[in-house]
Structure I
Amino acid sequence: MKREIHKWFSPRLSKDMEVAVYGHYGFALLLLPTAAADFLEYERFQLISSIQPMIEAGKVKVFSINSINSEAWLNNRMHPRHKAIRHQQFNSYVENEVIPFIRTHTNPETPIITSGASLGALHAANLYFRRPDLLSGTIAMSGVYDLTTYTKGYYDEDVYFNSPTHYMPNLNDDYHLPMLRQAKNIHILSGSGDYEDPEASRRLSNILHSKGIPHELDVWGWDMKHDWPTWRAMLPHYLETRF
């Protein structure tokens, strides 16, 4: 399997940011880390190994990026307003640096699907819902889609516009909503075991239904915990059967 590590100084985040790239061809899968993890997390926990056959077959090319969660909502020493600003800087980094980077390593027509587990699922879904003009879908695993879960009571406009369960019910514009109603690859997945919150996925699904946005909600069984074995089962299954 072809594997490359790229790094550049991000002017939007004012720091070096790495990207791990796996594969040589296929649609682009943009992986967002869980919690405060880094761009190699999915490799360390063998999720990349679980999808290696599809990477080697040229079905998918994977781009795994760093998080800045420890510099935003997971940083208890940071003022909440500054956390919100950092979150928006991360969005800008993905939209204006990562996506163009992916384009230079694929082509302008290659679909980009976001994916992630846990907090990475919130980021993956949020990035797609905000920019369906740049992205083509999401595979969100074991997520909670209410950002206030992480803000310790803080709420402002930036929290609202990064919390899908808040802004999606009010989405009525003539630009984003028609694109989302054409969606073919919105997959909201959850287990039902320890530390999972399938109701969070159901709440998001109900909102999408109310807006006429096609999607797939898939709640797995009680044996599926909020842990890596669950995500190592989910992601290869979806890449194999839905793409």
Structure II
Amino acid sequence: MEADNMILPADRLVAHRGYPYRYPENSLTGIESAIRVGAKYIEVDIQLSRDEVALLFHDRDLQRLCGKTGAVHDYSWSQLKTFRISEVERFGEVFSQECIPNLEQLVELLRCHPQVTAFIELKRISLAQFGEAKVVAQVMKTLQPILPQCVIISYSLPALKQVRELGRQPIAVVVDDWYALSQRQVQALEAEYLFCDIETLPDKGRLQVPGSRLAVYECTDVDRARAVLARGVDLVETFAIGEMLAGLQAGSEV
């Protein structure tokens, strides 16, 4: 398939952490905006609070997004829900009222958008703090109302194995390097999706892994996305979902 013949760009892009190009990452405002501009796939990061409430947060500490010391697991949910994820260095005071959302809030949002698939990433810092079994159990319990819309993803193979043992919930392995996708322990999981860094892709040849859909991160360049999609990549994660959707549709650059 030639790159210029790409159709339905919304089926080929994942809104990475919502819409960070314009909104704080993993914020409900950003996720809602990504869906509003046409995203059919979103990706969010999940950690547990000290009292084991699942919430949306990427970083290993709170400094960049909240201007606070410590990590998510150092605080209770009652404390964390008062923290602002305003990203002051990028947005100033524009999002000064944007709070850390919990997973239940995301569930309620996605119940209104059954056409959206959510990639739910279990972050390694929480898995190390609480153990795979506890994190998986808490997240799966919270996601129960929308499980058919969800794919559980992680760098942690033991965590994904735990998910597999609960049934046939779709999973995705995340790796840093294209060549890691061929490792025996990765292949043994028979994941529905595989994610790798776009920077590690080989320069030539088809980009496919038999039995799995291939996704790459992170890209805000329309021409580059078009090129890897033409070579066999199924999905491209992007921080700039609106701009990338428009660019793929029009054949122009972000």
Structure III
Amino acid sequence: MTAPPPRKPAEHVERALCVLAHPDDVDFGSAGTVATWTAAGTQVTYCIVTDGDAGGFDETPRERMGPLRREEQRAAAAAVGVTDVRFLGHPDGRLELTLDLRRDISRVIRQVRPQRVLTSSPERWYERIGASHPDHMTVGESTLRAVYPDARNPFAFPELLADEGLDAWTVGEVWLGASPRADHAVDVTDVVELKFAALKSHVTQVSHVDDLEEFVTGWMAQTARRFGLPEGHLAEAFHVVHTA
């Protein structure tokens, strides 16, 4: 029996939701892709699970780090055309796969009603261990569980409907970043300056990195070559999971 051809992601969606663990996660892995979506008219919402209060590389007091990183993320989002940025306020570096986290993500899915969700891969990538931060994997798994079955099941977290009026919503596809089984690349060559502007908004995280653009460009060039794009092009890659 011949296997069916692989399904391609939708050409265009009206609404997309990006669910990531920390401020700057979406920008390192996906800001170029988001810029192509907003340019095409997709309304994009960011849902950042933590405030990033365990980040930074200097003596900034811990109580200031969270507010600083929230503002940095809002500025980074604006650089790629995103104005709706939401923070769930869970503890940075201490995320666990809990029903509370699944409910919180399900709530945002039902509020935004996206056709596409972008999140981090729940799989550990042993050849690129830096991509497999425990918070990233926890958010990826929690988001997948929120997409299926929680957000689409009217009987899951019934308080979301009873108390908040949030009807069930079915997401059509999930894009997993930093995945060891990426199967789809987005050419971001023409929007790379927007990605760099977003990344540089995260002053507390990248101001000490002298070769940021060179490092990220090399990373994206390698991805583009892996997916057969022409020489000189840059790409971001994802594992696209069809969920509807």
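A few remarks follow.
- The maximum of mean projected area of the Cα convex hull in nm² over structures I, II, III, that is, the highest value, falls on III.
- Structure from which 24 was derived, relative contact order in percent (Cα under 8 Å, 6 or more apart), options I, II, III: III
Read-outs: derived from the displayed coordinates by stated rules, not from any lab. In this text, all values refer to a predicted model and were calculated from it rather than measured experimentally.
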